[in-house]
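For reference, the structures are reproduced in the following blocks.
Nothing in this text is a laboratory measurement; each read-out follows from the coordinates by a stated rule. Keep in mind it's a predicted model, so treat the numbers as computed, not measured. Cβ atoms are built from the backbone, for glycine too; each structure is taken alone.
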Structure 1
């Protein structure tokens, strides 16, 4: 890559970075802090997406669309709702920013149709025969039951003393169960729709190394679309260690900002970010130990031992985030259904719009 190409690449990156900084400044300013309702927040998301689509219609205004999407990231911080509701809206506010920024980074001079096609098919979606996947449905039901049982345990034990270890273990099981729910739901929905697409989760509990967990199993789309090409790959030629720390530092920063904007507490936000900062240390260790050459059972034991040791840094802040919203200790069904419903919404948003761009059906066998 020559100097001129690197300079143009850096200039394209300046716009998404400026958008995130703009949203952060708007969210943390001491002069204007309105209280808005959830309905107003949802309306703001719709307006944000509409404006981004309109501004993305021409390369000249696409940059403005990126800044607009960044500014709207501040909206959830002013939501007069629970921290969990703010967190959910913040995650959804990231979608218009992705729609505006990714085509701009990858296809800076492309037309509107090419940009739209890229946004809707970035997962590499193809058609296939439709079917009703009973196995995936049973997988989803089982994972949901485990999630509910783990939640009941977290809600039943005191959040102090030796019970904290039970709380953290059950919270970690909730996280893994959610990963299985997302995996099974994606497989069920895509099979029902008759499409093939990479999943946002790939059965994280099957990981036989930390590297596999973070690159192939846990949210591999973010790894492939964001952290690997924009943080890991540019620094890999200077050393894998530096590249790994850059990628996980970017993830840590994103989680710190998200947690703070949702909860308003920098303390638990930095604790959550620390979870991601320590991961490369263990990944480097496992590379030196050649864990990938171990038997699967041994590799899986290593992987989840490390995750269990470090998980309180991630689990406890998130439990504190959701605790005000999940009701009485005996109320397990409703929060579980909310999580399941949210997973369905995300799954549909990531797969249904792409059907219009799937032109190569797979023959029924």
Structure 2
């Protein structure tokens, strides 16, 4: 991309760059948005049931090896401040977090009722994480008194499936007060601008079932987020918006088109979408199908889904395979959106025709797959052996 085009899209808020000022010399910045390659994020992090820093560092390494562009630390178990700082210190890619998780965990550790959490505690966690070097943070500013009322009218199957969204909705109802992240959004923008951290406006009311997709609550939240995009831009804060969730295959394209208009063409960061609710154990496939459709329609940033989704905390191999699945989805859209990117697929085809396994490995999205390849001396694989169609046609001059 030409420098002037990048500057223009940055100034318009159609592109954001992950690059916390405190880590700029240690991490290669990543840009997300209009006319750029579709980027991929991998989630890692502990749970209250499983706490192991070494396991999370292994997952970080696996995600990076698989080619992820960013990683989010979603830890909710153990010393999450120490875990986050170690992940940041060991990551060669930008790191994202959800600061409200820290607030929830610290409150639980002190045996303090969730509804007694104060706005100052929420903002203290946000500032601490930005100071630690986090490059982007998910903030559920769209869960408001108004959108919670819309949720109650929606009569959802799965209600709220976002942990941050559920916490803030419960806080609002217990205190009968407005969400501090919405009420003090200007303060949030000031912190983000000071540390050069991207605000990722979280989809706290995302659908957790295809039956709940595109309901009153989801659109009510998106409209609030669209309003906040405008406010952030006026203050010079970088902002993107998060999206679904679970959604029928034929609804994804129209949803992306409508959502991008509501959020004023800000970068759109989607989880999945998962196109069926019954793929437990294979949700990386369900998510990749939805992600490809979403990216083709204009989504800019894909959050991977692993086979462990809905079942358990993902392991190292889950992380690796999840990144690969999301990268396939993003690339499938990229080669339609940008003809120059398609050239690598052409080169792969030429290498296949020549039975050039070394070059195939070079062009493959996951070169690790070639470690398991069974190649005989005559350079054909064990699938066709001497009956290889391409080898036979090459011998016949075709």
Structure 3
């Protein structure tokens, strides 16, 4: 779209919006984020019901755990009769098809909603504008709302799964003051402070699956659960990339596989000796095509995860895995935590010989934000085409 037509669209949108629409959409986005990591394979959506003239908030909700009920249905139930004649704000276009629940577009019509302000059109071909058309055909004023980039970012995992057959990929990496990663010696080595580690655990609570390589399993033996107080149940699916489809007999993940699922992505040719035992304790093996190096192809792995409903993946492995997802051009967002001191003992360059420069020089990833977390610095990079 040209700059002229884009500015024209923004001007038309501004004329249709009311003074309170921005704050209501900001609330809908904030509510939608609460569902991240909990709704797959459905998208995390925020919905708000507001008084049409005053802007007073009547109700708000986000998609329930497991993807149902949808945010709109929950918000309408909370609003009751007060929804009649009100404005609905949704971060994603209301669905128009029958699945395991009725269409949200029909629910909004039945509730008597007068006006809909939406974030982005749903790219799912079962919807793709049909929800908006149905509402408009029944007299509802349908308006493209403010903050479309933020709404698109919130729904990006869903959009990529249905349009590109892969999940949203978020990379997290901690480096020391010199930009290096500890080599590992069988136990985690921290180069950042407690506040940063808490922030990283919050990322775990907001993702569908967390991915590490077999090297990290050997070096650190991580549990990969969310250990923030009260958020253990939000721990993601734990995924290990293992060419041979094995998991060490002493791995901590084995003991908790019944409570927090573990998937092992392996090469199609893998014939793991302990497969029967892995399956007995509930660990799922996912064979995918291998690359020239014999390791599971990264794009094939992401395609397989998306096929199982995963919309968001947090890559939390070491330098080798980070380099692999960068080389495959799969990173949508990278979060680099830089500690204030240098690591003690052996270290490894992230992203191969180029170190951090391998990431910062990548033409698709642009600097997005930077801030301090305690004494550590967080730098965020995002794929420019999506932001």
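Given a computed value of 3.5 for distance in nm of label points 7 Å out along Cα→Cβ at positions 298 and 322, which structure among 1, 2, 3 does it belong to? Among 1, 2, 3, the structure yielding 3.5 for distance in nm of label points 7 Å out along Cα→Cβ at positions 298 and 322 is 1. Which structure, out of 1, 2, 3, was FRET efficiency 1/(1 + (r/R0)^6) of positions 138 and 250 (r between Cβ atoms, R0 = 35 Å, to 0.05) calculated from, if the result is 0.40? Working through the options, I get structure 1. Out of 1, 2, 3, which one gives -8500 for helix-only ellipticity at 222 nm (-39500 (n - 2.57) for each DSSP H run of 4 or more, over all residues; to 500) as computed from the coordinates? This value belongs to structure 3.
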